[in-house]
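Dropping the structures in below, format is structure tokens.
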Structure 1
């Protein structure tokens, strides 16, 4: 008897490329030394996926830049196999996610287009935009990997300068050689992008968003998150939930500001909501950051949860993003009824209060396991300086086994999620005004006095801006 069909990623090629690009930018945040080997393992897979997708898209210029980078990646892979560095181990989640998105986009392009079919002028402009975004994704991800390697090299050099042994399996020379070769790939990508980024993105094709998509995606996400957390909890699932919650809180603020700018909402209502949304976003981000450090050997996110989260991202970005960053308020308003979209986001803010409580229950599950080394570091940081308790046994620490959450780590995470709960309740209450239309004078209508909420003194705080993304 066959099992259930695996979930299918329903995002378009453009949505996959945008997700890959934004994920590459996210990889630039705090590239730590311990990420260097993971990124070195995953970079070749990313470069291969980028080259495969590139080859599927017609290229009027026949530019050789991607072919050169692909050949560099193959050579680097051979060197790694011969040298035994970085060796077997986990890959980098950001780079693996990018490679998956690019590979899926290649499948869609290859399935829908005859390889010799000529393109229209609009089709060629769209192809130029797609290649530019692919190269930018590779450029940014390569830079992020290079920064992690530089930090790793600096860490190794400090150990040597202090006459300390470097960890087994590490090599200053191999890490330096890899960094230099990635620098070459980054320069090749940068040369191609010169004069093209972001100008070429103006030719990207966009479909008009479906109004019901956001509400459906958010409802699907909430249901799937609860279903996933009803099973055995894992840190990758918990982190992904925190990241998606953080993301749509940010989007709520962005869409609210755009709606106020376009006169669809009262700016004072939006301004009053912004601090609560900021606090909630920071609370989810802090929880996600702690969980990301604790991943053990099992790093796979529940496929249904992963795709539900990606659909939320795609549905919201279809409204909020354009070219290299956020769309203008006018562009957002032309794509969707912003007040209606905010109604869907408000409902998810309300549902997020319960999801935060369910997350707290998952963190209390005794079967939740984490990396021994990461748990040890967090337990030492969370414990009082005078505590001499050994929270992780030496054998588990040496082999970095998956272990149950030590009590100081569990307490620290529960404190994080308690802050999320507090901020979620506050944001839910503060956002009640986001569904109201701005007050307008209607000639001939009798005056009934001011409503209670309209007696609040006007705020001196200007309405929030609609955002800027680099």
Structure 2
């Protein structure tokens, strides 16, 4: 029976194999030999029948443990037992995942990985599919006992966890060990992990240099392509993105990444309706594609449709409970419509998931600023800046640090602490020397000092003129200059 069913399975006749197996034994779950039981489970997986898998494996955990105990009592090889024990744990987790029971999915994915540290699919589901928060990822990795031979696996996992953190010393150490001790410096998976680190830390040029090399060597690398595509958007490489998306669609029409590339191209040229339709196509082909779900939300946001944007972000939040990006974006949409209470609620949820992302602290600072809670706002902006691993060097990621420095300077100005305000404005100016708003803000700060006993009106006028030289239609600056000249 088993050999015939296996031949049906090998030829893609999964339902036929399943029918043969289940009809050949009374009370199949309790009486069928374990090799038949495993084959039936694989057939159900191929049929995407997740509820039936859970019925086969036992609706509750006690029933499942009894099945596993029966597994252990049969006279089969130990390697067979371990391999299939972990397979059943993983399949149970995957079934819970597919019916949106995320907590039980996390429990069984975690058990699978603790039992077998080399079961990469379980790790991928938990970490790369964003089921676990940053802290939970670190905690899980600490629970796993890696053998001496598997230390490289541990280091590889360390490069993947806590991807959004700017404090990346553990990851740097792991990457160095993989490159030097294990001679994996040219391994695409290791290099892709390094590129992801650079991307999520907004070091887009460094990320691009790595992903470009990987794609040249392996043009259809499904792990690298999403991060490469996102890097092309950030660096405004529209022509390259256009060519890549056409190539992918021509060669891999059934791949979600191909349609994601097309969507990203349309998004980059601000054709949000077209982009949204292709992002949706990508999610239909791969419902667990976080970046595509976020893309749908970004398109609605770009079209000034906050309610629909938040609906897309909420779907992402439900599917990817370990990612802080969906609640962060929901909060930012609430900020746009000045619903600050709900904005704070969602951004604080993002902070709970990922306390090491400076952007989260910046958004919380902006909420406090709008509420005129300037001391609280200052704390958040200063916390964001303390997350810079290069301390006072902000030049490596101008687009990240300059807005935070500017917000902090504005807050100091509101607190009438003019000297630290000027220090931070001038840091901004060193990063963005042609930004009229910074010159105007410096001029306003010098202008305000006259009311605190300092006379810097001449300097204020000088900075107002510099701002207007860069942007003649800057109405606020023109108004302030007129007042200064009275």
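A few notes on this one:
- Structure from which 0.15 was derived, FRET efficiency 1/(1 + (r/R0)^6) of positions 19 and 131 (r between Cβ atoms, R0 = 25 Å, to 0.05), options 1, 2: 2
- Comparison of 1, 2 - label where FRET efficiency 1/(1 + (r/R0)^6) of positions 35 and 283 (r between Cβ atoms, R0 = 41 Å, to 0.05) is highest: 1
- For 5.2 (distance in nm of label points 7 Å out along Cα→Cβ at positions 27 and 355, calculated) the corresponding structure among 1, 2: 2
- When distance in nm of label points 7 Å out along Cα→Cβ at positions 211 and 307 is computed for each of 1, 2, the one that comes out at 2.8 is 1.
- At a computed 7 (relative contact order in percent (Cα under 8 Å, 6 or more apart)), which of 1, 2: 2
- Computing Cα extents along the principal axes in Å across structures 1, 2 gives 98, 46, 44 for structure 2.
Every read-out reported here was derived from the displayed coordinates using simple, explicitly stated rules and does not represent laboratory data. Just so we're clear, the structure is a prediction, and the values are computed from it rather than from any experiment. Cβ atoms are built from the backbone, for glycine too; each structure is taken alone.
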